[in-house]
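FYI, it's all coordinate maths here, none of it is from the lab. Quick caveat, the model's predicted, so the values are computed rather than measured. Cβ atoms are built from the backbone, for glycine too; each structure is taken alone.
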Structure P
Amino acid sequence: MAVIWQRRVNGHHYEVRSAGRSRRLYTDGIFHSQFNPRTVMSGAPWDLLTLPAFLRSAGVHRVLLLGLGGGAVARQLLHFFPQAEITGVDLDAVHLSVARRFFGLSRTGVRLVQADARKFVGDCRGARFDCVIDDLFGGQDGDPRRAVPFDHDWRGALTRLLVPGGVLVANFTDSESACAAAGFAGVPLLKLVATLPRYDNRVLAWGGDRDLEALRQQLRTWPEIRPYLDAARGYRLQGPRAAA
């Protein structure tokens, strides 16, 4: 794997590495994003953030992605939903620059915003979103930590940005925090817990109108996704009890 770009800004070290056509973004040693236009899905945690969009049978047309990183999830969503309008929010201006330069997000239908996610969500007005994805992480020395606690108030604020039947997605790096998030009341019921055997991440999803079996059937229609559903080390899609 070759380092094709690196920079130190305000005490943070950024690298973009290549392996064939694959591009990876690292910030302070934390692996933020990977995308290869030839394979689209990679069997990595950001895949799990994309899959819940299929819980909505009407598809997703407006998506809010909080914590853009290099933009791998945005690229995946645009592959499956090419007409979608995506708003990607990141506090780090370097991430936004990398997303445009190395991950192909300088295109119509993608709006990249440098902002604190809490302020953006609090100030957000106008048309609601079909899907809101919370992937807000920071940290150093390869140890990712949530940048915004996923408490009752935060989940409620995100839910208010959704259209009826919209899908809320959130990433967690351990089962304890995922289990705590699954228990909040007053917003749509937890629908999906997505995991990968090689990773500790648990991605939770609320909302949508497809049940788990209908979701699996829909995902199998996509040749880019099907191999990871059938593989022993591929995606595990389970119901609410799996969050415990």
Structure Q
Amino acid sequence: MTEIALQDPLAFPVSPRNRVKRKHERASYDREAVFAVLDAGFLCHVAYVLDGQPYCTPTIHWREGDVLYWHGSSASRMLRKLEGGTPVCLTVSHLDGLVLARTGFNHSANYRSAMCFGTAHLVNDPEEKAHALLGLVDRFYPGRAAELRPSNPQEIKATTVVSMVIEEASAKVRAAGVGDDEEDYAHPVWAGVIPVSMTIGEDQPCPRQLDGIEKPAGLAAYRSGRRLDDVLLEAQRLYEKAAQSD
């Protein structure tokens, strides 16, 4: 009797497209591991091939379940080609530390990365587009969309929203110290890890801010000294909680 391998519902399927070949022990195909990298980031890079020419576009992304969204100008050449769906690879990466070893070969970096594959489509349905544009704000700044002037038809028309169901994905993480060869530990040179993080600075209010307007409670997490990735993960949890209560 032939044994049939069952797909783990908590992990993305693994294929030659998303299988990590180098340092495979650092890889994970678990959905939560991939989502943790995606949700801790503000910017992604979307790679695609257009008429035989490769492009890689940086943009803001956000996630709802297994669906990734990003936006751009309606004048973008890539976005104009998405009507019938386009295969893309979306990546997010974080630099967490500089690893200085005793040889150049063993220098490295601590990092978190996620690579997602799927077919990108334009979001043309008016209700889905309106929902996505609200998500573009509320996913990062909880409750802020309701406080803003509503977008007018021209602004909505000028903004293109793209969605992609994550078909396959992998996360890759290095969070370790120096990995020198045993014989090199006696070499007299400093070695170690220099931690790296992106932190939030002091607010710079608009000089034309109206009198009496205070920073809203929804932005309380964005305070000086906090790590941005921690704030973004917190905001994602609030976004998901709000979506469940709707």
Percent of Cα pairs over 17 Å apart, for residues 26-121 alone - structure with the largest value, from P, Q: Q
Of the structures P, Q, the one that 1.8 was derived from, the read-out being distance in nm of label points 7 Å out along Cα→Cβ at positions 162 and 178: P
Top of P, Q by relative contact order in percent (Cα under 8 Å, 6 or more apart), largest first: Q
Source structure (of P, Q) for mean count of other Cβ atoms within 10 Å over residues 98-105, computed value 14.8: Q
Given 0.35 for FRET efficiency 1/(1 + (r/R0)^6) of positions 138 and 218 (r between Cβ atoms, R0 = 30 Å, to 0.05), calculated: source structure among P, Q: P
Structure (P, Q) behind the derived value 0.94 of Cα Rg over 2.2 N^0.38 Å: P
